[in-house]
Structure 1
Amino acid sequence: MIIEIISPSAGRKDKLEKFNKYEQAGLREYWIVEPQEKMVSIFTLQENMRFGRPDLYSSEDRVKVSIFKDLFIELDKVLDY
């Protein structure tokens, strides 16, 4: 699992180049956190070894981390700082 916190200056690199590298490497879960928009996009590796469409969340959501059995993250604690 990798969590990227996107800064305005590095957004393109994080969203394109790193995304492709992580997918090729077989990373199981990839989070992109956009603090300014208060959004989180979560990509999960599918059976075909490709990331599916992202699940999108906001600061109001509680998210289960799929690779850990009992881990949930309250996004208001992360995004509302």
Structure 2
Amino acid sequence: MTVRKNFVFDEEVAAHLEEIAKEEGKSMTAVVQEMIEKHYSDIKKRKKLEALERIAGSATGLFGDLTVQEIKANMDV
């Protein structure tokens, strides 16, 4: 499904868009769509990397400054 959106560009930006489309042999719509998808892909990658950085090290077996083995050794079992 396609959705119609109307955008208002500065005259210079509109000229740049036209030039890019002509240079690449594409419609202005195709150029804008590709730019949006590229930017969105970059955002998704950044968010995934940030999430990975937040959980990095969580599977090391460390609880604070102690390892699981140290906790077990200190338990009265």
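For which of 1, 2 does helix-only ellipticity at 222 nm (-39500 (n - 2.57) for each DSSP H run of 4 or more, over all residues; to 500), calculated from the coordinates, equal -3500?
Details: 1: -3500; 2: -20500.
Computing helix-only ellipticity at 222 nm (-39500 (n - 2.57) for each DSSP H run of 4 or more, over all residues; to 500) on every structure in 1, 2 gives -3500 only for 1.
Match the computed value 17.5 of mean count of other Cβ atoms within 10 Å over residues 29-36 to one of the structures 1, 2, and report its label. Write out the running numbers ahead of the final one.
Numbers: 1: 17.5; 2: 13.4.
That value comes from structure 1.
So percent of Cα pairs over 16 Å apart, computed for just one structure, reads 71; which one of 1, 2 is that?
2
Since every read-out is calculated from the coordinates, none of them should be taken as a lab result. Every value quoted in this text rests on a predicted model; they were computed, and no experiment measured them. Cβ atoms are built from the backbone, for glycine too; each structure is taken alone.
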